[in-house]
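Asker: Right after this note come the structures.
Derivation of every value follows stated rules applied to the coordinates shown; laboratory data play no part. Keep in mind that this is a model prediction, so the values were computed, not measured. Cβ atoms are built from the backbone, for glycine too; each structure is taken alone.
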Structure P
Amino acid sequence: MEPGLKTHVSDGTATVTISNLGKRNAMTVPMWRELPPLLERLAGDRGVRQLVLTGEGTTFCAGADIGALREGAGESQGLAVAAEEALAAFPGPTLAVIRGYCVGGGCQLAAACDLRFAEEGALFGVTPAKLGVVYPASATRRLVRLIGPSAAKYLLFSGELIDGARALRTGLVDEVLPEGELDKRVADFTAVLAGRSLLTQTAAKEFADGTWDVSPDEAEERGAYWAAQARESGDTVEGAAAFLERRAPRFTWPAG
C-alpha cells in the first residue's frame, strides 16, 4: 500500500489518517506536501466542523521519513513547517488521537493540534538532537507555549522518549485512555463539540492562539468583529432560549 493521507468525513468530523504502515506512519515528502491543500479543502467544507488527526494501525507517526533527510533535509523541514502551520491554522477544533509512537515530525503535528488524546502505551519524543537537525523555530515556540521552556528543553536536548503519564503531567497531552477506550472517548468528545457553538469555538481558538501576536488595538478590533458575528448570527439568542427551554441549541453560524 502506497504511503499517503486518508480522509473520511462523518457527522461534521473530518478524520485525516496518516498511513505509511511499513515505516510506522513516517511522513514522506509527498505526504508533507499533500497536507496543507487537504486541510484547506476541509476548512472550506461547510459540512466539516472539526478535525481529527490520527495514524493508521497502532502508531500515530514516527516522524519524517529518514530517507527524505538524506535527499534534502531543507526541503523536508520546510514542508513539515508548512504542514504544521496549516494544521495550526485550521479554523475549527482539531484533535490528535495518538497510539504508539508520536515522535519527531509526528509530535510536531500533534502539538499543532488544539487537543491531544492518547492511549496508554503511547510514546512521545522530539528527536532532532539524535540527527543533528535544528528544530524549526516555529515548532520550538509552539512546543514551549504548550509545555513550558523546561519541559521543551528536556525533550529537545535529550531526544529521549517519554510515556503518556509524563506527557500528561507536562501538558503535552490532555487525556490518556486505557487500551480499548480511546475510540469511544474520541467519538463521545467530538459529539460534544459538534453540539456546541462553532462560532464560540472559532473565536476562542483565534484568541487563544493569536492574541500575543497582535497589538491591543488589533485585539480589540477582532473582539468587536466576533461580537458582531454573534449578534448577526442569532446564536447568542438561540443559546439563551435553548437553555431556558431545556433543549439542545440549534446554532446556525456560519450561515449558508
Structure Q
Amino acid sequence: MGVVVISGGTNGMGRAFALERAELGDRVLVLGRNRERGEALAGGSITFLPVDLSSVTETRQVIEEILTRYQVVDALTLFANRLAPRRTLTTEGLERTFALYYLSRYLLSFGLRPALDQATAPVIVNIAGVGVTKGAVHWTDPQLAAGYSTITAQLQAGRANDLLGVGFAQRSGSRARYVLYHPGFTKSGDRSPLPLALRGLLAMASLVARPVADAVAPIHQFLDTPPTAPLTAVDRGKQLPLSLPTLDPRNAARLMDLTEKLLN
C-alpha cells in the first residue's frame, strides 16, 4: 500500500488507473478540473483534489496541499492532457496545451520531490509519446504565437515531456525513478472540444486503438517494481535507448533553463 498521485485522473486512462490502484489498496489522490467527474470518483481510498492544471498558480497550490497532507508520496503518474483546436492563453499568458500537457508535469515532478524522496522506492511515470520523432520544441516561440495547430501543440508538448524525463534525471537529485511511457493510440480522452469532422476521424481510428485496460496495464509494473535506472523510456512495450535524438541531454538542459525562465 502506498500513496499514488494521478494528474488527469478524472477521465480516460487516468480514471481507469486510479480505480485499479484503489482496488490494489493504494491511497489514490486524483487531480483534475472536472468536479462532477472527480466527486463521482472520490470515496473509499480515492481522494479528489480539484485543480486546473493549466494554471501554474493552481498547480503550485495543489502541490503545497499534497505536501502538507502527506509526508510520503510513493508514485506520481502524469496523464493530464487535452486537445485544443484553437490557440488559447491561460490567465497567466501561457499557451494552454503547453501549460497543461508539459508545464504541469514539470511542476508536479520537481515540486513533489520532498514527499517522493521519503518513499522506499519512489517512481514518476510520465504518459506521453516517447519514441515518436515528429515535432519539436519551438525554442524561439514555445507559446506558438505563429503557426499554431492542434497537432503542432501536441507534438511540441510531447517532445518537451521526453526532455523533462532527461532533465529531471540530470538536475533533480531525487531518488525517484523517472519512466517515460508511450501507450500508443488508445481509446481514451475527451474529444468534445474538437471540430465535428476531426472527432469523426478519431472515432474511425478508435476502431483499431488499444483498449484503455491494455494501455494502463504496464504502468502497474512500473509502480510495483520501479526500474533501477534513473530514467527509463518505454514505447508500447519496447524499452528505448536513451541515445535517441529526442532525449538529447543538451536539449534537456536547454529546456530546463527555458522552463525556469517561463515560470519565474
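Asker: Name the one structure among P, Q that log10 I(q)/I(0) by the Debye sum over Cα atoms at q = 0.21, 0.27 Å⁻¹, for residues 48-103 alone of -0.93, -1.08 was derived from.
Answerer: Working: P: -0.93, -1.08; Q: -0.84, -1.16.
Answer for the origin of the read-out: P.
Asker: Can you tell which of P, Q yields 139 when volume of the Cα convex hull per residue in Å³ is derived from it?
Answerer: Working: P: 139; Q: 122.
Matching structure: P.
Asker: Figure out for me which of the structures P, Q the number 2.2 belongs to, where distance in nm of label points 7 Å out along Cα→Cβ at positions 40 and 64 was derived from the coordinates.
Answerer: On the way: P: 2.2; Q: 3.2.
It was calculated from structure P.
Asker: Okay, next question. Once FRET efficiency 1/(1 + (r/R0)^6) of positions 8 and 176 (r between Cβ atoms, R0 = 25 Å, to 0.05) is calculated for every structure in P, Q, which label goes with the largest value?
Answerer: Details: P: 0.50; Q: 0.85.
Top value of FRET efficiency 1/(1 + (r/R0)^6) of positions 8 and 176 (r between Cβ atoms, R0 = 25 Å, to 0.05), among P, Q, belongs to structure Q.
Asker: Let me ask something else. Using helix-only ellipticity at 222 nm (-39500 (n - 2.57) for each DSSP H run of 4 or more, over all residues; to 500) as the calculated read-out, with -12000 as its value, let me know the right label among P, Q. Intermediate values should be presented prior to the final figure.
Answerer: Numbers: P: -16000; Q: -12000.
Source structure: Q.
Asker: Sticking with this one: Can you rank P, Q by Kirkwood radius over Cα pairs in Å, for residues 24-135 alone and just name the one with the largest value?
Answerer: On the way: P: 14.1; Q: 15.1.
Max of Kirkwood radius over Cα pairs in Å, for residues 24-135 alone: Q.
Asker: Out of P, Q, which one gives 2.1 for distance in nm of label points 7 Å out along Cα→Cβ at positions 128 and 160 as computed from the coordinates?
Answerer: P
Asker: When relative contact order in percent (Cα under 8 Å, 6 or more apart) is compared over structures P, Q, which one is greatest? Don't jump to the answer; show the numbers that get you there.
Answerer: Details: P: 14; Q: 19.
By relative contact order in percent (Cα under 8 Å, 6 or more apart), the leading structure of P, Q is Q.
Asker: Same structure, new question: Taking mean count of other Cβ atoms within 10 Å over residues 16-23 as the criterion, which structure among P, Q has the greatest value? Walk me through the numbers on the way to the answer.
Answerer: Numbers: P: 17.6; Q: 20.4.
The maximum falls on structure Q.
Asker: Using distance in nm of label points 7 Å out along Cα→Cβ at positions 80 and 240 as the calculated read-out, with 5.0 as its value, let me know the right label among P, Q. Don't skip to the answer; put the middle values down first.
Answerer: On the way: P: 5.0; Q: 2.3.
That value comes from structure P.
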